[in-house]
Structures are given as C-alpha cells and as structure tokens.
Structure P
Amino acid sequence: MPFSVFEASIKELHEAIQSEETTCEQVVHQYLERVKSFNGPSGFLVTPDGSDVTQSYGTLRASKRLQFPTRTIPAGSLLPDLADYIGPPIEFGEMRPTASDSSVVQQYGMLVGDSESGQVNALSTINSRGERSVVCRGDFDRHPDDGPLPEGAPAVCEIFRRYPDALEQARALDAQYGSNPNLQKMPLYGVVFSFKDAFDTKDMRSTGGSDARFDVDFPARDHQLVERLREKGAIIFAKSVMTEYNGRAGDPGGRNKPSKVLPSLSGYQRTTWGGNPANPYDTSRSASLGSSSGSGVSVSTNMVMASLGEETRMSTRGPSNHNAIALVLPHKAMLGFDGGAIGADIYCDRTGVMAKTLDDCACILDALRDEKGGYYDPRDPYTTVPRSSYPPPEGLVAHLATSSIFESLKGKRIGVIRESMLDPGDTLAVKPIVRAVSKEIKEVLGKKLGLELVESRHRHWRPDTELQQMTTSFSEALARLVPVFMPDILFRLGLNGQPVFPDFVEAIRPTEFQPGKIFGSGDLAPIDYLVALSDLRIPAPQNLDLATVQEQILANTFRFHISQYLRRRAEDWQRWGITETLTSWTELNKRSSFWGDDQRAAFLNWEETTDPRNPLGGRQGVDERIMLRELLRRVDMMVLHENNLEAFVRVHTVLPPARIGYPEEPGLARHYFFESFHGPNAGLTEILVPAGFVKEVCDADFVLAPDRKSYSSKPGVALAPIEGVGLPFSLVFRGEIGREAELLNLASAYERVSRRREPPPRFGPLE
C-alpha cells in the first residue's frame, strides 16, 4: 500500500521516506488534498426570518475559494419568545466584506453549527504561493524564476516571494537529501506543521487571528520556535484558525458600549478573517473551549502532523481535550512565547505542542532545544530561568514508557484531583464524563498500571471507598498557605461589591477591605484570624478552594503587550527599509473589523486605557499574578510532599463541547472554569492524553429573562444520545518543575495501555 499521512506518526513518516515509499513533496500534496476536502465553512448564519442569503466567497485556501452556505437559520428556532424580547438589538448573522480585503467576505454575528457539513474550517492561511498574504497575493507572490513582479507590486513583495511555500520547501528537502536525510541533525525532517496565528511566520500572514489591515501582513522574522523547526527539517504549512487575539481579550470597561448584543458566545472560537471552526466529532459543536482551536482540529483531522498552540488559560488543553489528541504543555518559561508573538497575558501565555501521540510531542520538544540543550529566547523575558529546570540532557524521547518503566510505576502514589470532577447532583450535563473518567482512572491507572490512587477531599465530593484519601488536601494546603503567601485573597470583593468569603467576614471585627468599604461582624483582629488559620486552629472559610482563589478580575496587561508587539514588528521592518504604520491602538481600531460589536466596543476601550495598573484602591492586578503563582506552586508541593505523591491526574473538563451559538451550561460551569486555571496560573507542566468518549449529552437552551431584556441559559432535563464514536474527553497529568521526564513516564504509560485516540470517522482517509 502507498504511504498515507492519515494517522501517521513522525517515525512512520521517516521510515516511509527512507524506504522510498514517499517523498516530502508527496506528503505535502496529501495534506493539501485533505485541506481542499475538509477545510471549509461549517456553520449557518442565524437571521431574523431564516431567508437564504446571496452566495458569497471567502479566502483562497489550497487553491480553493471558500464557499459559504446560502441557507440560514431563523432566530426564533434558538431564541424562544423572540417577539416578546425588548432588550438591546440582537446582532443577527450576516455576510460582510473583511477589513483586510474588501473582495473577501466572512460571517458576522450569530451563527450555528451544521452537523452535516463535513467541514471543520481549521486552517486560516495555507503556505501556498499567491494566497499566503493579502499584501503580496496573486501575481505579487510570483516565483523569482518567473520574472519580475508586475507593476504596482509593493516593494516588500520582492522580499516575500523569495520565501519558498510549503511545496517548494518539500521539493528542496527532496532534492538535497532524498531518502537519506540526517535525522540526528533534522529530527523533524518532512514533518508538516500548523501554527496558531499568534506565532509570527515570515512566509505567511500573521495577525493574531485578527482582521487587521497591516501595511505588511507578514512579519520581518519568524518566532524563535518557528525558526528552530525550519532548521530541524519541518515544513511550515499553515496558520490555524484561532479566537482573535487569543480569546477576545475581554473588555477593560469604559465609555464605549456595543450597539448590538450576541445572546451567547458559546462555541465561537472565530476570527473575522478566518471564520469559526467546528468539532470533527460533531460539526454542530464547538471545536474546543480554547482559542488554539484550529490547531487542535487540524491535527485531529490529519490536515497536519503537528501544531504549535498557545495557552493563556485553556487554549491548548481545551482543543486537545475536545479533539482527542495529545498535548505537552511545558512549564512557564521552558518554551518561549512572548518574543515574536501576539500575546494576551505574558504572565500566563505559553507554548503547547500538539500531536496525535506523546511520542511525536516528545520528539518535537527535543528538536526545539538549542545546541546547548536549552530553550532560552532573548525576546521572551520569562525564559530567564535556571538551566536545571530543563528536561534531562538525553531528552524526553528517552523517557517514553517502556516495559521497564511500566514495572517501575507499580505502587507509585498518584493524586486524583476531585476538584476537577465535582458532581453535587444538580448538573445533569456533567454526569456522563464524571462517571466515565472516574471509571477510567480506577480501571487503567489503578488496575492496569498498578498505581496507588489517592483522591483529594472536597465538601461536594462523596469519597470513593475503594481509594485512599489525602491526609492533606488542597483546601487544607490553601488554609495554611494563604495567610503567609497571599492574605489579600481573603479581603476580595466580588463583582457585586460583597466579600467573596463570608465566613471570614463573620469572624473578624469591622475592617476596611477597600477604601470606604468596611466589613466584619466578629471579634477577631484580621491578623489574629490569619495566624490561627495558618495553624488550622480555626476552620477555613467553606468556599476557600482551588476555584475561588483563582477568580480574578481582568488586569490591563493586554493593552501593554499589543502595543509592544506592534512597535517591535514595525521596528523589525525598519531594518529592511520597509515602513509599517500600524503601530498604535488607534490605527489598529481604524483598520480592523470584528465579528461581534461587543469586540469593537471593547477594543475602543482598550485604546482609551492609559494605565496598566488596576484602579487605585483595587486589590487585584498585575502584581497578583506573581503572588498567585507562588501560592499555587506551594499548594501543589505541600499536597505532593505530605501525601508522598509522584504527580497528579485530573480531567480537563467535565463539560462536553457546546453547541455552536447556543448558551453555556449554567451553574457549576463557573467552578470548573476557574479550577482548570491552576496549571496555567501556577505555570506548571501539564500533559494531556485522550481518555475516551461519552455517548450521551445534556445541552442547555435559551430562556427569555423575566424582564424580557436578555436571554439566559436553562439546563437540559434529560440525557440525549450522541451519534458516532461520541464526544472525547482527556486526562491531564501535572507534576513539579524539573521532573518532566518522570511525568512523561506516567502519561505515556497510560497512553500505551489505554490507546483511546480514535480519529473522527467523517474525516477519514481520502480515496
């Protein structure tokens, strides 16, 4: 049989090249054919009456122009009692030209997924000559051998056209190395990559997923990790669809308000330029709960072999979890991100390696090391860490599970983080995954691998009598450590202006929490309360847990980092004698369009934000990110030490991918959201592995509020079956910095004995 890229590993690719079963060029051709077959729009506009819209066309991708559906969905089929609604105007779906290219249209406003589309819209830009840039499109990207550029071509296109596209990269590798590449020097030879659009790539449009009209829509140089991948033989193939600016960035507040509203943002990981992706296991559902969605989908559907994503909070774990692929998310500072990338929050932003197996992830991470065995990036200040925090000199591949490692794992104690799977009984939507993941942990980790499972304790979790219980759980660790490392947490006020921890308020005398805001009805001085709490002489507040300590308000870091990125990018071009005038927020707003009016208003507020600090008198902000990191790292270490644990295991989320355009699950969704922040906020290494599929789901629906001015969410009342293999979920392994090799031992052992990865059936091999 001829070599097929479908579900192929890096090792299998190299074996096929060495045996002359395939070439790099043939491999790229296969991926291009998959892009042509599967990378189209996957959703319908939601319009007031459901009338068809005029046929519209979008960007050129792999020589095929996007063709949007003409059918629309009537809003009344989603929004009940729409005739009674009296709130702000709803932003119904419509087709509009983009800001970057008026000849290209995109979907704006409300949309829903199409379960029968057979399309996933994972990749926004393909590295194909003539279509990889708007500034240098068509004949402005003419190959140098084909003569001079046409009259009127921007001067920068003379630079750009000298960069080979993906097929030309492949041909060059074939011509130079043939079937005998030096895999020691080029361990990623012929491996086809996509990249979250936040990463700068000099040979493709790079705009952070935005529809922003740059003078030059590609950067003057690569992100360092992209550069290293090129050096190691990788093929730079595509930019993936992402939520613009790594998750819409939020709204700092201000005088600008949206003129129209979206009833829900659930399932939208889109950009105005690239569109919205879909989940390959059910294309009516979201690609992920995370902005690196296109990266995850492109790997899962075999449109690329691997991808680099970025995570601020859930942006790589979410796409990996909901697309049944593997992920290694190194500790903050191991892999650089900030240098040569559009970031959202430098204190948390980090690079994640996404592939179908941990074997491939480990191979990629080893390849990204420099000749000294490190990952230092002078453009990213967070990589200024001790070299001892890097993986061992022999690399990570050497620590993938083998028969000897299997034997060594028996009897090791692993902490099960129950906070990630709480099921108090009032949220039907979480039950399928909670049941499935609890069984998976006991059956595979406990019985097959022989690990000793020790579960955390929480007031909302009924202990499993078959497992050991932690003597020191996360709540005790927080109670002992918060008074020492971050007492400010106890003085937090919620968005309603009331204290977050009422038990604390009842215990202390009247005390000023913020200027002019006094709370307290007890007898203890705050200092005496903190001393007693740190020694566990008094009970901790009932709601002091991993979720509540991470409920943070927005810090104004985004304003700083985008400003810095724009100026750095323009300065890079100045060295080439090229002028880039998009250097300020004012210009960014003038030259951008957004798929929701709320984003337009938020970006105007960002433009008017002049102080990176939180409001004077506030207790949260940039400084707290660093304090929280210290606290959470020590919480983990206390629980590991005092329970004699090797590592932790958790489920990424108990919520399945939501229906695109429908409301989120109410209630406990907020808890799961914040608890999942622990790894990112602490900056700890996490490894994610597919753990199975669930065949039932309970979806929420819209309900009109009593005042008729807004729509909210009501939970479903019954579980409904899921067609096909089901919806995926994953286990996440977390450990301490410096012991990534041991963590990989554990995670890869689980992957080898479980083998839960199943490719999406509708996106199988091509004829």
Structure Q
Amino acid sequence: MPRHIALCAALILGCAFSLEGQTDREAHLQWMQENLPECPEFNMWQSASGMLPPDFSSLRSDNRLPDPLRFEDGTMVRTESDWQRRRAEILSLYEKYEFGTFPPKPRISRVEVLEEKMDGDCLSRSVKLIFGPHDKGSVRVSLTFPSGHQGEKFPVLLSPTLGGFGNTLLRRGYISAGFAGSDFADDGAALRELYPEYSFATLPRRAWLISIVLDYFETVPEIDMDKVAIYGYSRDGKMAAIAAARDERVKALVAGSTGVGGFVPWRYAGERYGGESIESTTRMFPDWYRPELRFFSGKEDRLPVDANLLLSLIAPRAALMEWGFNDEVANGWAQERVYESALPVYEMFGAGDRVSLLSVPGFHGSNDIQASIDFLDIQFGRSDAAWSYTPVFPWDFDKWKRSSGESLDPADYPAHKNGGKLARNAREWEARKPALKASVEQMLGEKPATAGIKPAFFKQDSSGPVEMLKGKFRPGQLRPDVPAWVMSKKSSEFGWTEEDGAVAASRRISFGPDNVQADLYYPAGTPEGASLPVVIWLHGFHYPLGYMWVYRRDIHPVLALVKEGYAVLAYDQTGFGSRYGEYAKFYDRYPHWSRLGRMVEDVSGAIDALGKESLVDSSRISVFGYAMGGTVALYAGALDGRISNIVSVCGFSPMRSDKPGTPLSGMSRYSHLFAMQPRLGFFLGQEERLPYDFDDLIALCAPRNVLIVQPTMDRDADCRAVREAISRAAGIYTMSGAAGNLKLMEPDDYARMTSMTQINIIKWLKER
C-alpha cells in the first residue's frame, strides 16, 4: 500500500475510533443522568464545563488494589530513588482524579496574635496566619503548651477537631494544636476565589492549609519538627491523610474511621462491601473531591488510584489507621487489605514497624486516644514499648496450606471445555448428579461432626420463638440503633419494629449446632394461625454490620419483603456483624472445612429451625442473596432440596473462564482474597480442571425456581460468561421439563440493589 494511502487510512481509522470513544462517553453520561440519584451540584458543573466521562476503555481495569510499586507503564520500582519517581506519579494521578490542582505554597506575610492566656498551668495561644495574593488568605491556629514549657521542645499533635482530648495530649507531654480547617470553622472556604485557576476541592484544600500551618510551626521554638503528628477522624481523617501524603514534614499520622477517600478503598466499598461509595460520597458531599470523580461510579476498577496508594505516599513516615469494629463506613477487612498492600513500600525503607492499625470496640468515630498517643510515643522514640497489632481478618493461603497439610493435585481431575453441554440427556444428568454434588461438598471441606445435643435445663426449646418485649432493644440491631438512613421518624414506611405504626414485627430464633442467632421478621398484625412464605436473606460483604447493612438510596430488602407479606429470616453470616470474631480463628479451629461450607451449613440449619415455626409455610422457603450472599444461595440451593426458590444477585462469575491476572482476579477471590474456599486455590492456573462451576450449581437446583440477577455493568463479573453459564444450565432445565423455572435478569446498571431490582425480584417470587 502506498505510504500516503496508508496514512489516510490510519487517519480515517483514528477518527473512527475517536468518534466511537466520544459516543461511548456521551452514552455513559446519559446513563448517569437517567440512573444515578440526582446530584444538582454535579449536573451544574458538568453542564457548565461540558466535561464528559473519561474514555474508560483507555484505563486499565483491575478489581485488585493497584500495586504501589508498579509504575503506570508497567515497570517495577526497584530502588528508593525509583520510589521517589513513583511517588510523584501517584501524587499526579491523585491530583487528576480526586484532589484537583494546588497552587504553590505562599509565604506567610504576617502573624496576628488573636489571644494569649494561661489556662491553669498551661499557656494557650491563638494566631492568624496571613498569606496569599494581597494578603487575603488566612488561617487561624491555636496552640496549648504543656506546663513548664519554657526552654523545652515538645512533640505536637495537630487536628482540626481535637474532640475533647486536648487535655490528654498535655498530660502526655504533647503540644495540643488546632486549626480552622473543618466543617465547623473552615478558613479554606475562601481559597477557591483566591486561587480561581486551581481546582483543589474542599478536603484537599484544607489539607493544603496544613502546609502553611507547618511553616508557622517551624518558627515556634517549643515545637520539635521531628515530632509533628496530625490526627483526624471521618472526613477530617481523609483530610489529614491527604496532608500527610503531600507534606513530608508530617512525621506521623493517626487517622480514624476515615471511610472511602481515606483508608477504605473505593474498590472494596459501596453496596457490595458496605459503606459509602463513589456515587453516594460525591452526591452527599459534592465538594469533597473534584467533580470528575463521580464519573467513576460503578467503574471503580478503572480508577488509577486507591486507598493503598494514599497510605504508600506516607512511607516511610509513621501512620496508624484506627477503626471501630462495627463502624458502618470504615470496613476493617478492607483496611487490613490496604495495610498489606502498602507494607512492601514501608519494608523497602526498613520501616515496616512504622505503619499499623488500631481496632477498637464501637461504631463510627470510636477511638482510643491513649493508645494512639502510645503509638506516637513509640514512633517518636519517647517509649521503649513495642507496638503490636493482631489482625481481625487474617488470612494467608500458603500458611493455611502448610499448617493444614492439605494437598490436592489438579491433574487428578479431568479438564473441562467451556461451552460444552452439561449432559446429553436426562439419564446422563441423573447419573452425573451424585458425583457432582460430592465434588461440591469436597471443595467446601469436611464438615465437623455434631451430635444434636440439647441442654436439658432449658425450659424452652432453644429453636423455638422468643417474643421480644415492646420498647426493648430489638434483635439484629447493633447499638446504636439501626443507622439513620434505615429509620425515618417522619414516616412509618421505613419503620422496623420499635416505631409506632411499624410495618414489621420480629422475634429471635436460634438454629444449628452452634446456636446461631437469627431474627424472624414478619408483617405487623399477622393473624394467629397464618402460614407465610418465608425468605432467608443472605447479605453481602459488610463486615461491620452484617445483615443490617442497608442500601442507602433504597429500602432494606428485608423490609421490602415484609411489606409484601413475606416472613424473612435474617442473620449475620460467619465472620460478619455480631459474628466478626469467628473470622480470625476459623481455619485454626477447622483447617479442613471452609467459611463457605459453614455458610451453607447455616442455611440448612435455618431451614431446620423454620420447620418448627408455625408462622411460616416450610414448603415455601426461598433464599435471596446479594454479592457473597448470592454465592451462598446458589451453593445452598444446589445441596438442599428443601429450598423452593433461589435468588442470586451479583452472586458469581464463572470460575473456569476467569484466569489469574485478569481484571476479576480469578478464583483467587474465593481462595485467597475472601478466604471463603481455600481448596479452590490449588486450581489456580488450571481452572479448566475444576470439578464444577456455577453452571453446574444452577443445574443442580433444577427443576426448582432460580432467578439470576446480573447487572450489565457489574465490574466483578464477566457478564458474557454468566449468560453462557446460564445457557448451559438451561439445557438441564429443559430436560427436566422446567424450562420456565430458570430466569436471568440483566438490569442496565452496576452492582447495587435498586428499588426497581427489588420490585422485579419480589414480583418473580410472587409468581412462583
């Protein structure tokens, strides 16, 4: 081909791709406008700027946390000097996608003393730092010095909200410092007008102010600049983390309950994992980050930065992540994964002991300031004590393999070809089923033996109903009560069991060899002798709250079902909510079982208990699971024939077609990341030899009713592979004369539980 013709062809092709990319970006914007909750601030910005979503096809998809030691071009960080270049690259990415751009740090032109006085034996001083164009910028700073401060240098802890522990700092020999950089007093609010050519958002803007405060600290003789720490929790914790990442004069960070944008990664948040999401954060707090971040709602796998990179930016300086066990927005499991990812950066500097976590009892905002100061004392050389942290959610596949002595050779299993029929005819399928079930049970592990013992001293059967007294603490509601977005005192529509006019009643039951506690919800005013269809609700990956995690824009699925006349049994699955303590020692106690096996056993135990409940019709038992719960629902349905209807929402992606290194991260999600099914780990790299896949599980449910809900934009699933799996399972349903009993719904959405999805699921259930 002549060179000029080839060039023209290339230009035409390039234009075609450009136009295609433009069309895709416009289409995604339209989808956002039609499907995401209204966000007027974002809409105004987008309309004024004309900004379109990025070309997501040009951004690498990866549901794993991005590797801090891998440059964007794929090369690896080998040396400390490499790290400095990688650090600059990460900061640049953060400015592009979350923070916005920052003006150069200005010189402080003057310091105005607002107040100076003695508070008891301690000197307090408040100043205003004047800076910026025409001296129109300012930030207020307060310092309180420990008693007898003259001639000494002290460590300092800076925070926008000291939360009443300023005196504790003084008693421990720290200067207590605050600055006006919070929702209650924000001296950074005027900076947007002062620096209009820069796009830094609210939280990064407050973090930028800290650098100016540190300039002032350098002029205060009592401050030891080698011992400067900052503290914040929740949104202030996000801000403090940004400040520590940007200014290396911050020698230590204590950040509590940061949630997403802090040390909970966007990839492990939202409805699937619990807590805030990009969508909810950018809608509720549209000024926190640059508006472009909202484009990544449901596309978190394409975001080049995440929480582990933010933590890595602080290395080798000290960092402590604090979280409450039941913090609804600070998923401890996710933060431990962030720690594991950033640790190699610290270790490169020989500073692995300078980064850690602190878990405390309680909900959002729970903290242990004394323990936090203990950490700072160790890092600043003020204490010879050793800091230790015991992971709440530990897991290491290789360690399990060694300690359990497990060994499995994939070569002992025949290879399967994708796309083939599960069976040629009904007779062949019936012959195959026993071996298939046996292989599923093998992969779930050996269930420990039980004896069915019942304590003789109980006056009431432990599996029977226990009526809850009106006005007392209700089952399933961790203290404080159900989060505010579940309950609405203005409307009984969202009421649970304690409000006047509530639509649901409840009672506590227990089941299984280990006496698992569950809550049976049913319509308030259900007449005596009623026999209701019952649904077992299986929740997703929300470690802090378990089944009480709710879906922020919509009604909780449990309550939605009750309003439609169903009884619903809900409980925390092993390692979640009230049972989070079961996670750490599970494989020490049961090295040859699996957490998924335990979850499936719990479903069968729940069915046993429901058979004793006069309130429910035990011939009409459904299981309804979301995310992890959707996986459990399919396994339970395959192995327990008493289940009439199985609903799995965002519950799986076929394993044989999901290889290691792919965006979905392969089977390692189950064997390595979530610690749900260790034996699957032996098949990594040889997925074709897996003895079963999800198409087999669905087929084992035939001829019973199965509904698969698979959103087309689910970043955790290969939607085409899901369709193919269901198509293969459909062949078995046809052989069974039940072709209409298997259904796939594909909402044009990402993985979330919308009102419309719930309506369609309930409609399907009512038709069974």
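No value in this document is a laboratory result; all are computed from the given coordinates. Treat the numbers as computed from the prediction; the structure is a model and nothing was measured. Cβ atoms are built from the backbone, for glycine too; each structure is taken alone.
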**Request:** Identify the structure, out of P, Q, from whose coordinates FRET efficiency 1/(1 + (r/R0)^6) of positions 123 and 211 (r between Cβ atoms, R0 = 25 Å, to 0.05) was calculated to give 0.50.
**Result:** Q
**Structure from which 64 was derived, percent of Cα pairs over 18 Å apart, for residues 75-242 alone, options P, Q** = Q
**Asked** Here semi-axes √(5λ) of the Cα gyration tensor in Å, for residues 547-738 alone has been calculated and equals 26, 22, 17, so which of P, Q was it run on?
**Response** Q
**Message:** Out of P, Q, which has the highest value for relative contact order in percent (Cα under 8 Å, 6 or more apart)?
**Reply:** P
**Request:** Kindly point out which one of P, Q the value 0.93 was derived from, the read-out being Cα Rg over 2.2 N^0.38 Å.
**Result:** P
**Which of P, Q leads on mean count of other Cβ atoms within 10 Å over residues 379-386, largest value** = P
**Origin of the value 6.0, where mean projected area of the Cα convex hull in nm², for residues 659-746 alone was derived from one of P, Q** = Q
**Message:** As an exercise: helix-only ellipticity at 222 nm (-39500 (n - 2.57) for each DSSP H run of 4 or more, over all residues; to 500), calculated from one structure in P, Q, equals -8000. Which structure is it?
**Reply:** P
